[in-house]
1. If you rank structures I, II by Cα Rg over 2.2 N^0.38 Å, which sits at the top with the largest value?
2. Using distance in nm of label points 7 Å out along Cα→Cβ at positions 42 and 74 as the calculated read-out, with 1.1 as its value, let me know the right label among I, II.
3. Compute mean count of other Cβ atoms within 10 Å over residues 2-9 for each of I, II and report the one that scores greatest.
4. Could you tell me which structure in I, II was used to calculate helix-only ellipticity at 222 nm (-39500 (n - 2.57) for each DSSP H run of 4 or more, over all residues; to 500) as -6000?
5. Assign the value 37, calculated as relative contact order in percent (Cα under 8 Å, 6 or more apart), to the correct structure from I, II.
Structure I
């Protein structure tokens, strides 16, 4: 299940998560974001309970995008134990994302 992130639930859903978290910063007008969307959905279903998969719409949550210096989308942020561990930009295949998650 994908978790929709806002500035109000970011801390509880991402920073306080007991499992690794991947956060997808995206927008409806972004072609590569739309291409990545089904990959993110598959990951959320496949890794349910092992990894939390979250989405941030940059148009609706600009403060979060600014806080994490998201200048390109899609941007994936990878968190473990409340700490930002990796940042990746652009479209990624599912296996590439899983590899980053295994390194957390």
Structure II
């Protein structure tokens, strides 16, 4: 199993950037084959100080193996997502990949 977690910080100057990001993830990334588990959502507030709360959206994907994730990265829909959705609406992202 290979997990790919992406934490997104959207651009505050763009109205509804989190909504645009969520819709773009659904449109461009959900249909990519090879993803065994797909979950995207908004940050949830917590009273616990150890919980990161500065981001707006997180994406959690699970693949059978690293090769599946590598194929996902070069899929045309992923590339289109990066250009049309991520770059215009996100200030930054942090990615955690692990087996």
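1. Details: I: 0.95; II: 1.07.
When Cα Rg over 2.2 N^0.38 Å is computed for each of I, II, structure II gives the biggest number.
2. Details: I: 1.1; II: 3.8.
Going through each structure in turn, the value belongs to I.
3. Working: I: 14.0; II: 18.1.
The structure with the largest value is II.
4. On the way: I: -9000; II: -6000.
Structure II accounts for this read-out.
5. Details: I: 37; II: 51.
Only structure I yields this read-out.
Each reported figure results from applying straightforward, stated rules to the coordinates on display, with no laboratory input. As the structure is a prediction and not an experimental result, all values here were calculated from the model. Cβ atoms are built from the backbone, for glycine too; each structure is taken alone.
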